[in-house]
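Quick note: the coordinates plus some simple rules give every number you see, no bench work behind them. Just so we're clear, the structure is a prediction, and the values are computed from it rather than from any experiment. Cβ atoms are built from the backbone, for glycine too; each structure is taken alone.
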Structure 1
Amino acid sequence: MLPDCLSAEGERRCRRLLAEATARVRARPAAAAVLVPLCAVRGVPALLYTLRSSRLAGRHKGDVSFPGGKCDPADQDVVHTALRETQEELGLAVPEDHVWGILQPVYDQAKNTVVPVLASVGQLDPQSLKPNPEEVDEVFALPLAHLLQAQNQGYTHFCQGGHFRYTLPVFLNGPHRVWGLTAVITEFALQLLVPGAYQPRMDFPWRSKG
């Protein structure tokens, strides 16, 4: 079942489902964009993640993330932001025609829009990449089969001032914990790539504003 998402038929299905949102969102301004790299590691479908450098400034240093960053005025659109940032961070050049489309945008704590761009990067050995050490400490892949196992899924409740604010998914038992917006985007990718195989453990009320 899982390899179907890497087939030509699986790609056509995903592109078709993403086409409307892609057309609508691509031209909109956004604060940042990330690439969600779908790859095959020794033939096994997986998503590629980075561990942000502990030397970076800001509250997200040392976190798991997808490659990406702030939109630059010189970028044509959010897709080009995601592709540019991926090449800068990982030395991985992803052709634009490998982009399948745009997943549901998410919003950070400051209400800035972050746009996830799904692309197939084909067969890949994460250890062969040469990430920029100023931005990335580590690159790793998590098989879709791992992400889909219930024992590797959880959720985190966030509180502020002693009061419950919201709940986010978390993916466990890999080399690093996947949480925050990266876990939200992972959830969106799983629901698209393996329909019916991933059921969120909670009905998260923070889902997109549309």
Structure 2
Amino acid sequence: MHEEKTVTEPKFRIRARHTETTVTVYQAYRPAIGRPAARTGRFPSAWKRDRMTWIKPSFLWMMYRCGWGTKEGQETVLAIDISREGFEWALRHACLSHYVPALHADQAAWKRELASSPARVQWDPERDLHLNPLPYRSLQLGLAGQAAARYADDWIVGIEDVTPLATEIHALARAGERERASALLPVEPPYPVADEVLAHLRA
């Protein structure tokens, strides 16, 4: 059963479904992209690799972003298993999406780092079953350039269409069936990553 997260959680921590070799991230696309991706395990040619693509280890944050798969252009929700090696490469080569005085010499230095980084990170409030904000953060990882190419070509291990799961959980939550809905949520324990990997990304 999915365990409720508590307010004592560290503010900046990656939580994700993972194995010894993979980590699961979520994205939502229009059916013309999402369905072929789930069917073949690779993004179709219509997927724009020259645009930044944001991957999210939090299922509920993805539900918040795509409205449980009801928002236009985000009707197909994908669970994408990628290699931990690739995921951590992106973290090591990422820059925060906003300027933080404690981490950057000045705004100009941050802008230079942002322009040269193939990945970027932002931390947004994690969400509960009803998509209300929680007092700790969820990682969003943006991939561009070589990071997006590596993601599409090398890191992906498998893609699953989890739209039916999103629909079922949403229906149970709306019906007040909290325990049944929570039991279906993907379990996302803390992701084991060295402090040095996140030191430059903790806002």
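The value 23 for relative contact order in percent (Cα under 8 Å, 6 or more apart) was derived from one model only; which of 1, 2 is it? Answer for the origin of the read-out: 1. If distance in nm of label points 7 Å out along Cα→Cβ at positions 106 and 138 is calculated from each of 1, 2, which structure is the one that comes out at 1.9? Computing distance in nm of label points 7 Å out along Cα→Cβ at positions 106 and 138 on every structure in 1, 2 gives 1.9 only for 1. With mean projected area of the Cα convex hull in nm², for residues 18-121 alone derived from the coordinates and found to be 7.1, which of 1, 2 does the value describe? Here the read-out was taken from 1. Highest-scoring entry among 1, 2, by distance in nm of label points 7 Å out along Cα→Cβ at positions 10 and 162, is 1.
Where does the value 22.6 come from, among 1, 2, when mean count of other Cβ atoms within 10 Å over residues 82-89 is the thing being computed? List each step's numbers first, then the result.
Values: 1: 22.6; 2: 18.8.
Only one of 1, 2 returns 22.6 for mean count of other Cβ atoms within 10 Å over residues 82-89, namely 1.
As an exercise: mean count of other Cβ atoms within 10 Å over residues 114-121, calculated from one structure in 1, 2, equals 17.9. Which structure is it? Source structure for this number: 2.
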